[in-house]
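Nothing in this text is a laboratory measurement; each read-out follows from the coordinates by a stated rule. Computed from a predicted structure; not experimentally measured. Cβ atoms are built from the backbone, for glycine too; each structure is taken alone.
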Structure I
């Protein structure tokens, strides 16, 4: 059975071998990418700008136009999320949502 010192030495040797293999494979991958870029006349900008559709977060945070307005106070609601209290109160008193449409 191997001693702790021998196992630690084997571990260190394996970690060194893994790091060297990673460096070598990375170098080979970079060379392959450069070769393909040269073959097809591509630039780094071509690679970076390869987005075909805007990300879903691109529209996040944009303001939405209000769809409903309280004629008494001028408060507005976009129609998204919870209904504001002024609208709930008006709807419970018999008014229709269409009465507040902008």
Structure II
């Protein structure tokens, strides 16, 4: 049976091999990209960005953005955008016979 020290040594050896393989694969990819760029006469600026920069977003709306209130509790001033679960104050008012239109902003 292998000891803890032997397993740790095996783990470290495997991690080193993984790191070397990753580095080698990366270096080969860089070499291929450089060769293709030279073959086609391309520069980094032709790729549509700065070297090492991430691609820009597609311009979709940000998540979690504030939305204008559609309903307001005139008593307390609390508001609800109409998205997500109904707040407690609105549920209670609707249960007491009020209409949702009574709270429209």
Structure III
């Protein structure tokens, strides 16, 4: 069985928080999680434990898609160097730059 993504894990913990409020016992929550996701009872108990230790719902990251653009070679090279030095991925840096750009554009428009 493969490890779940952060989005899937957070979604499952959020559901577990909801089920803990709806169902009378954590054992019933475990049974429901096993039915819904086909996971082991051990993993279901881990979700219950984490949900009980969490004060609020966890953020579920938005799904990412591949988006191809053509950029000058020198710009890509600079971006790669900066990303390596800063310990970030190209995707993260590009996302951050575009978010800032769009926020500024929204203020102007």
Problem set entry | Ranking I, II, III by distance in nm of label points 7 Å out along Cα→Cβ at positions 21 and 93, the structure that comes out highest | I
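Kindly point out which one of I, II, III the value -0.64, -1.14 was derived from, the read-out being log10 I(q)/I(0) by the Debye sum over Cα atoms at q = 0.10, 0.23 Å⁻¹.
Details: I: -0.64, -1.14; II: -0.67, -1.15; III: -0.51, -1.21.
Value -0.64, -1.14 for log10 I(q)/I(0) by the Debye sum over Cα atoms at q = 0.10, 0.23 Å⁻¹ corresponds to I out of I, II, III.
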